[in-house]
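A.B. asks: The structures considered in this document are given below.
We did not get these values from a lab; they are worked out from the coordinates using the rules stated. Values in this document were obtained by computation on a predicted structure and should not be read as measured data. Cβ atoms are built from the backbone, for glycine too; each structure is taken alone.
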Structure 1
């Protein structure tokens with residue numbers, strides 16, 4: 001019976017390929033869009049993840065996510081350090097600046113200031129140069145994608161000069177960091193330089209980062225810091241999800257991607273359902289002949305489900321392969337760097353495809369169940 005079912009399926013080549021195309025399209029669209037959605041949301045907190053040493057972040061109570069900063073007085077650093085259970089705490093600056101490269105146009109950049117003494121807050125990987133050089137006067141380190149954005153097509157080179165808010169700065173290093181949500185170049189400077197080159201304000205310190213002492217639960221410590229300083233203290237994990245949730249609830253990103261994924265599911269179900277229904281209708285005489293020779297409705301159901309299973313596996317395999325090939329081919333594209341196909345997305349897409357296949361097969365099997373075997377003897 002299995003062989004007969006497969007011969008019936010493959011025998012109509014046009015509908016067989018149409019079914020596979022419908023499942024492939026749905027698989028590709030759903031897996032690719034969900035993966036890009038996850039990658040896009042992860043970018044909203046990548047600058048928090050890049051500071052691997054920090055277990056907690058302290059900020060102004062009005063701050064809602066990483067890209068929204070409210071400066072604090074410098075004395076708040078000592079207040080945080082004075083809380084029992086804090087192993088160490090250092091300042092961390094985050095702001096936007098205007099950079100004018102040599103013989104180039106004005107470019108907005110993300111300026112991050114790391115602790116002068118320890119350089120805590122810097123990413124680990126350097127592409128060119130070394131981090132100790134940032135201690136030189138008027139020195140900055142730029143991320144590789146930002147360098148390519150400011151000087152497109154030019155080789156990586158140290159010693160380039162640019163002006164940040166009318167102050168001359170020299171690039172002493174090029175680093176590799178996690179891509180940001182906004183495609184602005186990222187520049188690192190000493191904390192003392194970062195607060196100097198930014199526009200004058202009474203307060204400049206945007207964050208305090210630190211670690212807890214051995215045996216101290218980070219949740220207990222952040223609660224203690226909040227109570228004693230009246231500042232907002234969050235663990236790195238909580239701050240990451242605070243930033244992600246802001247974009248989930250305050251932007252149209254989830255709705256737009258949700259509509260695209262839903263359309264992919266509906267279009268795949270419509271194409272597969274309609275094609276499979278027509279396939280069954282055109283093979284009613286064959287199913288009638290099988291019922292006439294004693295094949296039960298349950299056996300025919302198994303045949304139809306086998307056909308749907310073969311189509312589903314073929315379409316899903318091709319679709320998920322195309323999605324994987326897309327992310328592999330674009331892994332070096334700055335705008336898509338860091339995007340990949342998580343196994344959870346592949347598994348979820350497989351479940352959605354199984355649902356599409358089940359809907360398509362059940363929508364057409366009713367015709368076979370009520371089929372009169374005498375149809376085979378009619379003209």
Structure 2
């Protein structure tokens with residue numbers, strides 16, 4: 001879901017009466033502890049609806065939302081995404097508004113193009129779109145994972161006054177790239193808050209340059225373009241702005257199409273990003289990062305050993321890791337999982353359930369060959 005659009009006739013309508021030293025608007029989000037940024041947004045004054053704020057994405061709405069709001073959709077185009085490429089359409093919305101709707105402390109992006117995608121993750125009660133790039137290029141955005149808060153600043157009046165590190169950014173299309181070091185090797189990495197599943201994904205260019213390898217190859221999930229596959233390993237260290245993240249679980253992508261085949265080294269996802277407060281000052285080509293309370297704590301990760309496609313009703317098992325709680329419970333690829341009460345869970349609910357601390361016992365309903373059973377998984381660090 002990565003593509004750059006030239007925005008025409010684009011401006012920001014600010015909330016009222018705010019001092020230069022304060023944000024012009026703020027928005028609470030859910031999921032910060034899990035590395036997730038789900039905010040509420042109004043489209044054409046309707047809503048609010050749940051959207052993912054994604055530093056690796058253009059503005060996207062689901063086809064279902066476009067139809068519900070009567071937004072005309074037209075055209076066809078191919079875009080590159082995780083898992084491959086996909087066909088999308090386009091639409092123009094009158095306005096996108098985010099912020100605190102109770103106080104009218106909001107900002108509005110009027111009359112702007114959006115990409116329209118059918119299916120994908122837009123099922124089973126989850127978010128109905130993605131917001132990111134178009135906001136990031138026009139305002140300074142602070143992402144405070146620790147306090148579940150997005151703050152928006154006027155770039156003409158903003159000066160960073162924190163104690164964190166400054167990193168220069170390179171813009172490639174709508175990729176926000178920073179310099180980093182991985183096991184001592186220089187790397188150019190995309191910052192991708194919408195990548196909730198993977199702490200670090202390294203792409204073919206970097207893998208070839210460094211010779212990184214793992215004997216464990218897995219289906220790691222799905223993107224808009226289809227399933228993603230990678231070799232799974234731990235790197236020794238990732239350094240950004242002088243801060244070091246050690247032993248990060250890393251996907252060495254084996255995909256030959258889509259974003260993973262792009263001419264960059266890799267992608268830093270939410271499980272690592274949530275260890276910092278980030279200030280994206282893209283108008284001045286810089287980002288700032290400050291460690292928060294989760295810095296150098298065990299990173300977020302699945303502790304069940306099962307990779308799920310949770311876009312439908314029951315979640316379909318895509319992969320089971322060897323010697324994991326899921327394998328010990330005889331869960332197989334192709335099985336369907338639901339909550340222990342027989343209800344379907346959203347993707348976010350599965351994350352919350354299966355990313356719980358090692359030692360937690362969770363119950364799930366497993367359907368195999370038409371027969372159902374309830375199993376108890378004792379979560380563990382299986383890799």
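A.B. asks: Of the structures labelled 1, 2, which one yields -17000 when helix-only ellipticity at 222 nm (-39500 (n - 2.57) for each DSSP H run of 4 or more, over all residues; to 500) is computed from its coordinates? Write out the running numbers ahead of the final one.
C.D. replies: On the way: 1: -17000; 2: -2000.
For helix-only ellipticity at 222 nm (-39500 (n - 2.57) for each DSSP H run of 4 or more, over all residues; to 500), the value -17000 is produced by structure 1.
A.B. asks: Which of the displayed structures (1, 2) returns the greatest value of distance in nm of label points 7 Å out along Cα→Cβ at positions 64 and 328 on calculation? The partial results should precede the final answer.
C.D. replies: Values: 1: 4.2; 2: 3.6.
When distance in nm of label points 7 Å out along Cα→Cβ at positions 64 and 328 is calculated for 1, 2, structure 1 comes out on top.
A.B. asks: Assuming 1.20 is Rg/Rh (Cα atoms, Kirkwood Rh) as calculated from a single structure, say which of 1, 2 it is.
C.D. replies: Working: 1: 1.20; 2: 0.95.
The read-out was computed on structure 1.
A.B. asks: While we're on this one: Name the one structure among 1, 2 that relative contact order in percent (Cα under 8 Å, 6 or more apart) of 16 was derived from.
C.D. replies: Values: 1: 29; 2: 16.
Structure 2 accounts for this read-out.
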